[in-house]
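Bear in mind these aren't lab numbers, they're just calculated from the coordinates by the rules spelled out. Since the structure is predicted, the reported quantities are computational estimates derived from the model, not experimental observations. Cβ atoms are built from the backbone, for glycine too; each structure is taken alone.
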Structure P
C-alpha cells in the first residue's frame, strides 16, 4: 500500500467516524426533544387553561392530541422511513414538528393549540422511528453500538424528567408559550446535525405497491385504542363509551393482522418479525415498563404539588435527581454492556426499578421531599436508565436493514401505548382509592397505591425478560432472524453473548 493510499484510507475512516458522531448527536437531540414534549407541557396546564379559556375536560386534550397523533401514526411513520429513506423522512418530520411548536406558542384559542399539538405528534411519528433506525444502522454491532444506545437512552429519559423542570421554570418566569417555543432551536440544531452528518440512505426498492388498506386499519386501530384509553379520565373503563371505542379498536387491529397475513402488497409490518423472540420480548418488556414510567412522573408530580405544596418551578427542580439518576443508569448500562448481556441488564434494572416503586408506595401525607421522594427517585431512575438502552438494542437486533424503521416504529408505538394504558389504569386505581374527599391523606393513599401497582407491573416485565428473551446471544438471534425471513445480524459477542 502506498503512502497516498494509506492517507486516503485514514481520511475515509476519520470522515466515517465524524459522520457517525454527528448522526449520534442528531438522534440524541431528536429523542430528547420528542421525550421533552411528552412532559414539558404538564406543569403549564393551569396557566394554559386560564389564558386560553379551556374547560376542565378540554384542557386534557393539550396532552392527548399529541399522544393520539404520535401513538397512532408511529407504525406508518416507521414504514414510510424504510420505504423512502430514513434521512429524508427525518428531514421532513423535523420542520413539521418545529412548525407545530412555533404555531402552538402563538395560539389564541383552545382549538388552535390542540391542532398544533396534533401536528407535533404527526411530526414526531415521522422523525422518531427514522432517527432510531439511523442509529441502529450506523452502529450495527460491538462497543460503539452499546455506547450509542446508552447515549440514546440517557437523552430519552432525561428529556422526560427535565421536561418537568424546564416546563416549570419557563411557565413561572417566561410564560406558558415558551414551553412550545423551546422546541424551535432544538429542531434547528437537529436539522443542522442531520444535514451535515447523516449520509443519505438509499430507499428500499420495492416493485409491489404499499399496503394502503393495512396502513389505514393500523393507524385507525392504534388511534382509537389511544383515544379510548386517554378518555378514561372522563369515561370509566366500564362505561359504554370506553368499551365501544376499545371494542372497535380491537376489531380494526384484528382486521389489520388478517390483511398483513394475506395481502399481496408490501405489508406495513411483516408479522414474521414477531417470530424473533428478541423483538417480541423487548416490545412486551417496553409495554410494561412504559406504563410504569408514565405513572411515576404523573404521581410524583402531583404529590409534590398537591400534598407538599411545591410550586411549578420548585417541582421542576425537585425532579433533577430523577433526571441525573437516569443519566447515571444509562452510563452504567454502557459500561456493563461491554461485559453483561442485555437480558441480564433488563432483569437487574427492572428489579431495581421495582424496588424504587415499592419505596414510593410508602409516601406519607405529612412527609417531605428529602424523606419521601429523594431516595426512591434515585433508585427508580437508575433502574430505568439501566433498562432503556438494552431494550432498544434487543428490539432491533437480528432485524434486516430494510426493516429497522418498522422495528423502531413498533418499539416507539409500544412505549407510547404502554404509557397511555399504564397511566389510565393506574390513574383510575389511584382515583378510586382517593375517593371524593380530597385531603392530603386520601391523595397520598391514591398515589401510593398507583406506585405500588407500578412496581408489580415492572416485576411482570422482569419475568418476561427471564422467560421470553433468548438466553444465548448472537447465535440465537441469527437463527431466529433466518427463521423469520430477515438477514441475520453479524455476531456481536461483546454485546449479546451471555456471560454466566
Structure Q
C-alpha cells in the first residue's frame, strides 16, 4: 500500500526532481528558437553595410529562417516520434549551433542566407521535440497545463530579449555576435539534454514516409514562399501565383499519399478525428495573424508613425511582453478548472478591445494612451489564448504521436503568421497608398494602413472565439 501511494504521489507531482530539469530544457530550447527569430532584425542594417546585401536580398536573412522553420516542422515532428525526442532535440541543437557559427563567420550574402536556412531546419527539429518532451513528461492535467504556460512564456521572453539584445549587441560588439551568442547556449543545452532525457523512450520502430516527407515539406515551403513574395508582387503575379499553386498541388498529393498509400504516414490523418487537434490547429492558424499584428505592426507603428528608434520600440513593447508572460502562467494554471472556452472568450474580448483601441492611433497619439494601454490589453489576450490553444491542439493523442502533433501545432502557428504577415502587409500598403493619394501626409497615410491592420486583427480574434465553439464543453473532474 505504501509503495502504491508513493507511486501515485510521484505521478501527481511531476514537477518534483527531474521533470523540473526537463521543463527547463524545453523552455530554454524554445527561448533559443524565438530569440533567433527576433534578435537578427535590429542588426540588419549593419549586416547589409558589411556584406553588401541588396534590399531584396536582405529580406532573406529573415525569410530564409522562417521559411525553412515552417517548412520542415512536420518532418521534424514525425522524426521525433520515430527516433525519439531526445535524439532530435540534441540533433537540432547541434545543427542550430553549427549553423550559427557559419552565420557569425559569413563573409558573403550567400553564406549568411544559407546559414539562416540551416538554422531554420535546426529549429524545426527542436520545436516539436520540446512539445513531445512536455507531452510525455507531464501527463497530470494541472502539471501539464503549467508546463505549457511556462513553455509559452519562454517564447515571450525570447522575443522580448531578442528585440532588446539585438540592438545592444550590434552597438556594443558586432552584428556577428547575434549569431555567435548561440554557441555557448547551445553547448549547455546539449549537455543538459543528454543528462535530463537519458531515460526517455528512444523512439519506436518504423521507417520515415519519404514520399510524404518530400511532398509535405516541399508543399509547405512553396506555399509559404509564394505568400512571402506577395509583399513585393501582386497576388496574381507569376512570382506569387506559381509557388502558391505548386504548393497547394503538392499538399494535395501529400494528403492522397497519407490517406491511401503510406504504410506509416508522416501525418496520420486519423489524428484529425480528435476534435482538439483539428479545432486547436485551426485556431492556431488564426492566432498566427494576431501575433504578427501585435508584435510586428505595433513596432512599425512606433517607429514609422511615432518616430521611435528600433531600440526605443523594443523598450516600448517590453511592458506588453512582461504582461504576456505573467498572464500565460496564470492562464495555464486556470485551464484545468475553467476549460478552454472561458479563457478563449476572455482573450478574444481583449483582442477586440485592444486592437479596436489601437486602430484609433495617429501621428499625434501619445505612447501611453495610444500604444501602451491597448498593447497591454492585447498582451493579456495573447497570454490567455496561446498556451490554451497549444494545450488543446496537443492533448488526447497517443504518446507515439506526440512529436508530429507538436509539429502540427507549431506549423499552424508559423504558417498563420507567414500568411497573416503577407495579407496584412498588402492591406496596409494598399490603404496607405490610397490615403496618400487622397492628400494625406506620408506619416498619416502609414498610420491609416496600420489602423486597418489592427481592425483586421480584431476580426481574427472574434473568429477564434467562434471556432472555439466547436470544442466540447468542459466537464469538471470529480
Structure R
C-alpha cells in the first residue's frame, strides 16, 4: 500500500473510534470517545446529535495526537439507519437522533402494509422501523416539518465539510433507494410521504466530498461508508465468497453477491455493499438486534459483571441445563421480521444458575446467526465455507465455539479488531489515490483464531430445533400480528417454569 497515512473514523452506536493507518506500519494512532444513547420506554432509543459530532472530533484529534504524524485524507463510517432533522443553513439539529434500534416508527410501517411487497422489490428492504425511511417519515409526522431529515452521516459530513451528500451504501439503508438504478426512488419517497424532501446527493464511497479542519489541519474527506459494509470490505476483499458477522451491540451478517442486486426469498436484506469508482457491488445482509445489549441485560441483573466474564461463568457448568434463551429484546429481525416478538428465557428450574443463563444466551445469539447464514447460503446457491467474525464479543471463546458448533462450519476470528475503521480507511485511501487497486488498499486477512465444530451435525440440529421451537411459540403467542401491531419494542420478558 503506497501513499501517506489516513485518518479512519468509525462513528458507532455506543462510541466513536478513530485510527491513523499508515500503509507501512499499520495502526500508529488511536482515539476513542463515548456516545450514550438513551433507551426509553416503548422501544425508543435516541441520542443527542451533538454528542455524535463531538465524539467524531474528539476521537479523531486523539488519534492524530497519538500518531504524531501527518495524514493525507479522512474516511468516515456511520451507523447506517440513525436519522435526525437539521437546519441546512446553520447546521444545527432540530430533533434528537433516532438510533437504528428505535421502534417508534412501527405505526408508519403498519400504514404501508399493503405496499410492503412493492417497496421490498424496489428497494431490497422490508418495511421495518429498523430502516431510515420509516423514522424519517415519523419525524415529519410527529416532530418537525422544518429543515431536512437525513441519516446521521449526511449531517456529520455537512458539519465537517459543508457538503450535502451521502454514500450509495448508506442511501441503500434508507428504504428510499431504487436498488437497480442506485438513485432515489420517487415511488418510495411518495409512499413514505417524503416526496417533497431535499435529499443529499448520492456519491461514490471513494468520492472526494470536501475538506475539513475539524481535526486541526485542512484534510480532504475522501471515504464514506456505512459501518457493516466497511467491515465486510475488510474481511472479504481477498475472497468475495466469504461471509462475515460482526458481534457488537447487535450481530450483522453480510455476504457479497456481485455487481447485480440479488432479490431474496429468505428474509435477508439485499443492498449496496459499496460503490467505488462508479462500480457497484451488492450484498446480502441479516441482523440480530440484541447481542452485546443482551449481555448488558445480564450484567444489569448481576448474572455477570460484564462481557469479559462470560467465559468464566459459562465454563462453570457443562451445558445450558435445558434453558432456552431467545434474546429478542427489540424483536426478531431477519429472517423473521417480527418486531412485535419479545425475549424469553424458558426451561428455568431451581437448579438453574448463572452459568446456564450465560450458555443459553450464547446459544440464542449463535442460533440466530445460523439462521442468517442458512438464508445467505440459500440465496447465493452455495453453502458458506467459513464465517469470518469481528467485533467486541469475538473475545468470548465460549460464544465463538458455540457459533462454530451450531453452524457446523469454522469460525475465523479477525486478527484486526477494528474492521469497520480499517474498511473506511481503505476507502479513504482509494479516494485519495484513484489508481490504487482494492486489494492494495485493504489489509491482508489474517485470523487470530479459528474455531472448529466440536459436536456432531445431529447434536447441532437437535439444539437448533429446540431454539426454533421456542421462536415458533413466541411468534404464536404474539397473536400472529406483523410489525406495527404495537407501538414499539421494550424490555423483553423472562418466562420461566420447568421445560
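Observations
- If distance in nm of label points 7 Å out along Cα→Cβ at positions 187 and 451 is computed and equals 5.4, the structure in P, Q, R: Q
- Read-out Rg and Dmax of the Cα atoms in Å, for residues 99-386 alone, computed value 20.4, 63, structure in P, Q, R: R
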